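Before anything else, here is the set of structures, which you'll find just below.
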Structure 1
Amino acid sequence: MLVAGIDVSTDKGIVFLGQGKEVLAKKVIDPYSSSEKLLPLFDALLKERKLEPENLEGIIVSLGPGSFTGLRIGLSLAKGLAFVLKVPLVGAPAFDSWAFSSSAQGILCALHRGHSSKFYAAFYRKDREMTTRLTDYLFLPLEKIIKMSKEFSPEKARFLISYESGLNKIDSVSPFAERIIPEEALLKFGIQKLAKGQSEDISSLIPLYVAPLRVGPVK
C-alpha cells in the first residue's frame, strides 16, 4: 500500500511517501511554512519518484501535539488530499505512534520541545501485547515531567525523543532515551490502522492542541 505522510508536529516538519513499513522518500519542511509552500513541496516529492497523486492509497497525518500553525496547515493538506483522491485518512497523535513503534517495554515517556521553556509529553505503559497511555498529553516544564517520571518507581521511565530534538544533550533525559524517527513511527502506526480498514471522518478530525495559543512575542 502506497501512502503519503505529513508530520509537522515537531521542530522540523516532514512530508514523506511510504510503502509497507518503509519510508521511500521524504522532504523536510519548516513547520511554519504556508500551505502555498507545502503543496508544491509535496508535488515535487511525487515527481521525484515518478508518481501521480492517483497512485496513493491512503494519507497518514500527525495530529500533534505541536505548533498550532503547523498542525493546522498539515491537517488541512491531508484532508484535502484524502477528499480529492477519495482515499482513507488516518490521523495519529504523534506520541501514540512513537510509543507504538518503540522497541522498549515498561514505562515510556514521549517528549519533545514546545515553547516558553516547556515541553510536550505523555506517559505510556507498554508490554508485548498492548500500549496504554497513562496520562493526558502534557505541556509542562521539563523539571516537572522528570519528577513525574520518578513517580512510577520502582520502574524507571524510558524517554522517547525525536532524533533531531537536541534533547540528547540534556543529562537528565539522554541516559534513558530512545531516539525515534517520527516519520517511520507515523508510517508504522498508520499502516496498521489502514490494514484493519480503520480511517477517520474527514469532517470531524481536528488537531491535538495542548499548549495555549501564543499571542504576541514570547521571551
Structure 2
Amino acid sequence: MSKMLELHEEYEYIVVFPTDEEHIRLLLEIRDSIGQFCFLPFDERSIANKYDQYLWSRTLRVPCPETILLSKPSDYEKVLEMLPAIIKPIVKYDGVGIKNIRLYSPSDYRMNRDRVEKRLSEGFEFVASDIIPGDGDQIFAYICYRTKNGKILNEWTGCKLSQHPDNFGVFASARSCTCSMVAEQGRWLVEGANLFGILEPEFKYDYRDGKYKLIEINFRSMMWHRI
C-alpha cells in the first residue's frame, strides 16, 4: 500500500499490469483504498484456481485434458488410473515445495505418494491432469485485452519454439502464428467466462485426437506480451 501511495505522489493516475499471481492477490486486497487513483485491469476471476479454469473450459466445450481435483490424501489413489499424469498446486502456494510432478509409471506414483499425501493432509489442494504428449513447440497462446464492457481491443496468437526447462517451463523463444482454432477457442473462453483485462489462454496440440487443449489461463502481463 505504501508503494502505491508513493507512486500516486508522483503520478496523478496509475494503471497497474501485474506480472505475478501474487501481485494480483495483493492488489485486490487494497483495491478499495487505491481505486480513486489506480486502474486495475483484472478482477476476482483473475485468481481463479486451475480446477475452476478447467470447469469453465468444459462448460464452454473447449477441449482440455482429463483432470481431477486432489483435496484429501485418499484422492491420490485416483491418479494411478490416469497415468501418465502431471500434478500441480491448484493455486500458487508459498512453501508447498511442489510445482509440477510428472508421473509416467506406477513406480513414479509410489515414489511421490508420501510427499503428495503429506501436503494434502496439511490442507493444500492439487489438480492431476493427463499429460499431453509432444514438445514445447506444440504449445500455443491466445492473448488479448478485453474491456469490462466485453470488447476485445486487440488480440494475438503465437507458438512456443523453446522453453526452459524443456518440459513444462517458461518459454525462451516464440513466434507469431495464425491458428484460427486457437483464436476461436481463446475467444470462446474469455467471452463465455466474461473475463476482463490482459488474458492468455494457453493450449497444447494433442496429436492423438487433433485437438488444441487448454493448459491454463493467465491473467497477467507475461513474456509473450513482449513479442
Structure 3
Amino acid sequence: MSNDDILEAEATARGRILDAAIDCFAREGFGASVRTIAAAADVSPGLITHHFGTKEALRAECDSVVLTRYREFKDDAVDAPSDALRGLFPDPGATPVLVVYMIRALGAGGSAGRRFLAQLVDEARVVMKHSVAAGLVHTSLDEEARLRTLVSQSMGAMLIEFMSDPGASPEEFVTRVISPTDGVVLSLLELYTDGLFVSRDLLDTYLSLRNTPTPSPETED
C-alpha cells in the first residue's frame, strides 16, 4: 500500500469516527462510550484513541464539525429560504442529528458547553451578516445584541422543547418541532416575520430612556 493509500484510509477512518460520534452523542448524550462509538464506526476503540487521544478531544472536534455543517446549512438557506424549509418535509435528512447534538451540547453546560455557545454565536454572526447583506432580514440598532438574543431565544426554545421528551429520537424531535400545526418553529417564524407589538411605543420609550435617537420606520418600496 502506498503512502497516499495509507493517508486516504486514515482520513476515511477519521471521518467515519467523527460521523459515528456525532450520531451517538446526539442520540445518547455525551455519556456515550468510546466502545459504542467504535462499534457504530466499525473501528476498534484503539483507533479512536490513535486519532483523537481522549474522548474530550473527540467531542471538541465533533463540536467543530457540527458547527461548520450548521453554518453551511444556514448559509445555503439564506440564498433560498423557502426551498430550505420545504426540504425538511417529508425527510429532514441529517438535520435532526445536528439540531439535537447542538441542544445537548448547550444543555450539558460546563466549560465545553460555554465553549460551544461561544462558537455557535461566532458561526451565527457569519450567517446574520450574510442574511442582512442578502436583504433577508432587517438591519438592527445593535446587531451584536440582536444576534445573541436570537441565538438564546431559538436554542432556548428548542432546549425546553427537548426537555419535555428527552427520550425522543432526533428524527422524532425535529418532526415534532417543525410540525405546521403545533411545532415551536411555527411560533418562531410568526414572531420573526410579523413581530409582536402593534405599535412602536415601547421601543421608542426605551430608546428615549437610553438617550438614543429614534430611527425612522423602514418604508416599503
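Numerical summary
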{"quantity": "Which of 1, 2, 3 yields 19.8 [Kirkwood radius over Cα pairs in Å, calculated]", "calculated": "3"}
{"quantity": "Per mean count of other Cβ atoms within 10 Å over residues 126-133, the highest-valued of structures 1, 2, 3", "calculated": "2"}
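Bear in mind that the values in this text are calculations on the coordinates, not laboratory data. Given the structure is predicted, the values throughout are model-derived calculations rather than measurements. Cβ atoms are built from the backbone, for glycine too; each structure is taken alone.
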